[in-house]
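Scrolling down, you'll hit the structures one after another.
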Structure P
Amino acid sequence: KKPFPKMYPDRVPVEDWSGKQDVTDRLTPYNWLFIQHASATINGEELELNIPRRCMHCSNPPCVKLCPWGSAKQEDNGLSRIDPDLCLGGAKCKTVCPWDIPQRQTGTGLYLDLLPALAGNGVMYKCDRCYNKLEKGETPACIEACPEDVQTIGPRDEILKQAHELAKEMNGYIYGEHENGGTYTIYVSPVPFDQLAASIETGDGKPHLTKVKDMMADGNNIAKSMLVAPLAGVAAAIGKFYKNSKEDDNE
């Protein structure tokens, strides 16, 4: 919706990707996966690696535990997602994400109807692992489209077992087993990840590959999550009530 409501105080930047939906070399509100390119030398051999980057889907996701609106949730299969119908675009999820994954689109979502000048500034978006396809027993779109057939999906313990077997075969390395307390996105590489981290281009929408401590092991974040939970429950209830009311009005 344009023109965008003016925020007060003017502290939240406008992030408008609606005219740049064809950008594919980074994460955006419209592009939830991109291919990161890295180069490295191993045993004297030059290697070029293509790394599919998306949400890491943390086992204990800070974006879910610390969302003040209750719009982020973790599914029973462990994967996390943001409900665009409840999100107010406050970007707390991005602030607490070790990889800065979620991306905001201004001028859309619930905040326009509630507090357009004060609440959030749009909707936050990230990979939801095609949860609606998974619910129907289907395969995520990225796996179906992968031309090299190098991606797979399954229970975390099974994927980790496969990752360790593959790493052993190639004398390789694993990323995601322990980062931020463990993630559901697991990478296996023949090159040490510190070398890859030094090779890739990073920045907003282009996540790093460095080691990450467990953010939810931080006592302050644990305390905040306990305080946020009741607020998130109330906020989510209000959001759902408002959404249902609008749907009833439109019938």
Structure Q
Amino acid sequence: IFEAVGQRASGNISAKQLEKIEACSIPGPGSCGGMYTANTMASAIEAMGMSLPNCSAQVAVSREKVKDCVRSGEAVMRLIEMNLCPRDIMTREAFENAITVVMALGGSTNAVLHLLAMAHSAGVRLKLDDFRRIGQKAPVYADLRPSGRFLMVDFVKIGGLPPLMKMLFEEGLLHGDCMTVTGKTLKQNLKGVKSYSKKQNIVRPINNPIKTKGHLVILKGNLAPEGAVAKISGKEGELFQGSARVFESEEEALKNILDGTVQKG
């Protein structure tokens, strides 16, 4: 749909064609099927320990999602009995786990905004430089859209997030002693999790990542002295040279793109 809106703005497709794409692309309730903001943050929150294992990837209209809701209610009651509060779980190490998993999944740039805001609310010191630091050692493993080929529904069929987290933990990329909403540590939650089948091609093996470093790049310069975030998947290459068009707001930029003011080059 994102591409289709741009194609419509460029005059390459008609309004009716755009409506047809919309009707086919959004078949029911739930989030976008790729690793956009919703699925990125659902995965990050699971990695942080603030949601139950394997609940981030379940299909919205599936029986498994209903079971997730029941299990989540039970977990809340158990957490109250244990007097385990969000700030006991949302530690700096837990946020680092979330960032590592976002990198491994090829997640959205919006994760940077949301995780920084969540950390601030939780009283955890987290900065843009932490994303840069973690990205230097956290490879991309999941071949998920929009930068990859597969959808979240494909991801859950091979086991969802826990096997990926197990792989990252065994490689020393995750903090295993972080407490989670199960009342157990991350390491305890991952015990007994089955590894991905060698026949699947959605998540790469630990020694063969899609990118050896994280895809979220923190940029600083005269255009953004306080820093900016770019998602460099590598599909278009890792170097771009050209003139910059600077706008003071997202709304202004979008208006100029959609009305044709911004042209190629």
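None of the figures in this text is laboratory data; all of them are computed from the coordinates on show. As the structure is a prediction and not an experimental result, all values here were calculated from the model. Cβ atoms are built from the backbone, for glycine too; each structure is taken alone.
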Test item: helix-only ellipticity at 222 nm (-39500 (n - 2.57) for each DSSP H run of 4 or more, over all residues; to 500) calculated as -8500, pick one of P, Q: P
Using mean projected area of the Cα convex hull in nm², for residues 78-173 alone for the comparison, can you identify which of P, Q gives the largest number? P
Identify which of structures P, Q gives the largest calculated value of distance in nm of label points 7 Å out along Cα→Cβ at positions 86 and 110. Q
Where does the value 2.1 come from, among P, Q, when distance in nm of label points 7 Å out along Cα→Cβ at positions 102 and 118 is the thing being computed? P
Value 11.9, calculated as mean count of other Cβ atoms within 10 Å over residues 70-77, assigned to which of P, Q: Q
